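Nothing in this text is a laboratory measurement; each read-out follows from the coordinates by a stated rule. Note that the structure is a prediction, hence the values are computed from the model and not measured. Cβ atoms are built from the backbone, for glycine too; each structure is taken alone.
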Structure I
Amino acid sequence: MSVNYDYIVDSFSRLDKGGTFLDFGCGAGKVVEKGVRAGLDFWGADAYPEGRSPYHDVMLSERPEVADRIRRIENETLPFPDNHFTAVSTNMVFEHISDLARPLSEIHRVLKPGGLFLALFPTSECWWEGHVRLYFPHMMAPGSDAQFQYLRIMNRLGLGKKSEGESPEAWARNFQNYLRSYCFYHEPGKVGAWWRASFGKEPESIESDFMAYRLQKSRLKNILPVFDNAPGKRLLKEVCRRRACRVLTARKAA
């Protein structure tokens, strides 16, 4: 996940070092922290259900420069004025929101004219389920016996996210409930419709750029020239969509 944080911060650093930036659904504030350390005016917002971030006390004591930059989203409204941010990011958040219309509308509202929105999240074509750390369980009927048996068997085989003393049956049931209640893998066509409603156009897909960035940061960076052509970029895009996420951008009209 840290490479996602780096990608967002590096992308925004190239936009405007003097800009103002927001991470929507910031959680523990990792992107905000990296942004601040990179010298950016970075802020975060999340809909913490208990009124305050569960990480807030830790941030106050260990990273107050981050804690002071985190705001709570209340009534689905960002606590920032119109036309405020140079760019907004969201990292692995939209798969936990059943309807993206309101979040996209709010993100569009707080962006400056010409501002950039960058979103990373898996959609329905992604084979990998990152919360369970298995392929395909989210593609099965929610709550079905087939899904339960698949999860149970994978856990018995030592695959998937490690459990702490749970039986395979309990582990399978807990993750089955989690997938049904908190994960929404949207169809690409519906994502496009939501984007058009807020930004007036389809999002731009930049998965090949994201994958090239990941390769550059890895031990495989020497093979990067192999993908520096149209077929190679299409392959990187497909691998990203199936194994990691969609990487989408849009700009607010100037």
Structure II
Amino acid sequence: MSKPTLAVFKFASCDGCQLALLDAEDQLLAVAGAINIVNFPEASSRMESGPYDIALVEGSITTPRDAERIQQIRRDARYLITIGACATAGGIQALRNWGDTAEFMRAVYATPEYIQVLDNSTPIAEHVSVDFELRGCPINQHQLIEVIQSLLAGQVPRTPRHSVCLDCKRRGTVCVTVAQGIACLGPVTQSGCHAICPSYNRGCYGCYGPAAQPNLISLSTHAINAGDSGTQTAHRLRNFNAYATPFREESQRLKNQSEEEA
């Protein structure tokens, strides 16, 4: 019986999530024994065409060519899994979605007329159906291995959906907001990093995107009452997962509110 096939594809991204997979080392070797990796340019020159049992997709859609290519990958893949903030929420490059793309092009490129780019950087799920999303900037390599193993076993992958705050409590980390007045997105951010930043006396940056049912208005109100402006809070939300729906909507509400008050 032939092994299930796995392919890894890259769109607009920094390659960090693919490197996180390669960094899994021993765990990846164990998984590699159960699957046939047939397309992974980051790790091998071997590239076979589909169909594939599992396709891992890193990066956001930013060009017309990308928008076409993801359609073919979807047709070729039995399971399509998006990995990382770029693929699941548009990534840091989605910050341009609030600006003038043509102006950015003129500022960066000497001959922008040769560059074909879409006005927005969008997550994969806005273009094709996605079977599972794994968030993070970068992803948690152990979660990715678990997702692959679950699919191979015919099980539904399970990753945590609780907020970073719960991880802080489990680690015994004193709340940086309560104790030091440091702005932190932990209450509205999904677990995945084991609360690294608060353990070093820094507020959470929201690398893993919105947690389940985040109460963003409450968080924004608390931040503003503590001395932040609405614009400062909006800028915190416009980070790695700026275009994730809850973060996007709340940051836009705060921006609009600030403009009205001005």
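Of structures I, II, which gives 19.2 when mean count of other Cβ atoms within 10 Å over residues 106-113 is computed from the coordinates? Mind dumping the intermediate values first?
Numbers: I: 19.2; II: 9.8.
Going through each structure in turn, the value belongs to I.
Suppose you compute distance in nm of label points 7 Å out along Cα→Cβ at positions 74 and 210 for every structure in I, II: which one lands on 2.2? List each step's numbers first, then the result.
Details: I: 3.3; II: 2.2.
Only structure II yields this read-out.
In terms of distance in nm of label points 7 Å out along Cα→Cβ at positions 26 and 178, which of structures I, II is highest?
II
Could you tell me which structure in I, II was used to calculate distance in nm of label points 7 Å out along Cα→Cβ at positions 122 and 154 as 0.8?
Values: I: 0.8; II: 3.7.
Source structure: I.
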